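> Some structures to go through are shown next.
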Structure P
């Protein structure tokens, strides 16, 4: 609720958040106007059915006449889900228990789509094995929400309170930075 209130609230306290949003996104979106927000929005991002991406907040906006969709993942100090290594183990276990499970298919789809290799290759690669599976599903869900005429933005909004554990936040930062570096890496020529 605090995440939605921060991003799309209408009360006078929202003046501070508008300034922070402008600072965060203003260089890419100088005329960004947030129009609607959907807390706990669900996105289907593959053909396997079953599980969907649950966005903490999905926002629609307009920037210089261009439609923008922003998916916000709210965090305090909880992780980005299982690592790719652990997710592969869980997916294989799910298939062993129920051969009709699509857990492995979904993992293969996401690693192939974003990382260009099989789930097993990614799970065994020290550079990618620790990536949080939730980051892949968040990115897929964000892209699924954007139509052909929209710009898609995925971002993480981290809250810090007296109850957050700094060690967990540092680990999240490490995982997130690794993920961003992988997603923005320029292929060698």
Structure Q
């Protein structure tokens, strides 16, 4: 039996997590809006409570952490902590996937979405520093329009270029920034000061 403690600020979110975690070999032993040191095998945290829960559990080889988050940078944070095991799942995770993540983290494994695992496997510098290649003026313009949420067709219209050329620029931006999606490219570009959101 794996014991689980839930940490989430909203009562409705805690209730939802309790429902997802019920059954099987998991037993929820408590819940709180704020992280506390607990005797549970795994802490499942969501929302704003994740960062505090991670700091609270750092140095604990007895408790694992499962975080429901869409923040790719969280993987870097958790990889630098000393935890029994840890996992990151999407915020809209299903019961089966959440149970699997809890079981794996409790056994000392690290679980995270595939795309983040690929990034984490790269040298740390490639995640934190510019890739060396800077974006061209055209690519910066495309990145700015991506940040506005425009589809390729509208970007092409604004820049008076073909959609094929837009796709070429986006692929180049992804490669240079080490991004896997439009959202990630915009996020990296904003962090590096290439665009203003």
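Every number here is computed from the coordinates shown, using simple stated rules; none is lab data. Note that the coordinates shown come from a computational prediction; the quantities given were computed from them, not determined experimentally. Cβ atoms are built from the backbone, for glycine too; each structure is taken alone.
> For FRET efficiency 1/(1 + (r/R0)^6) of positions 66 and 82 (r between Cβ atoms, R0 = 41 Å, to 0.05), which of P, Q scores largest?
Going through P, Q one by one, FRET efficiency 1/(1 + (r/R0)^6) of positions 66 and 82 (r between Cβ atoms, R0 = 41 Å, to 0.05) peaks for structure Q.
> Given that distance in nm of label points 7 Å out along Cα→Cβ at positions 74 and 98, derived from a single structure, equals 1.3, which label among P, Q identifies that structure?
Clearly, the read-out refers to Q.
> Comparing volume of the Cα convex hull per residue in Å³ across structures P, Q, which is largest?
Result for volume of the Cα convex hull per residue in Å³ over P, Q: largest is P.
> Taking 23 as the value of relative contact order in percent (Cα under 8 Å, 6 or more apart) derived from one of the structures shown (P, Q), identify that structure.
Matching structure: P.
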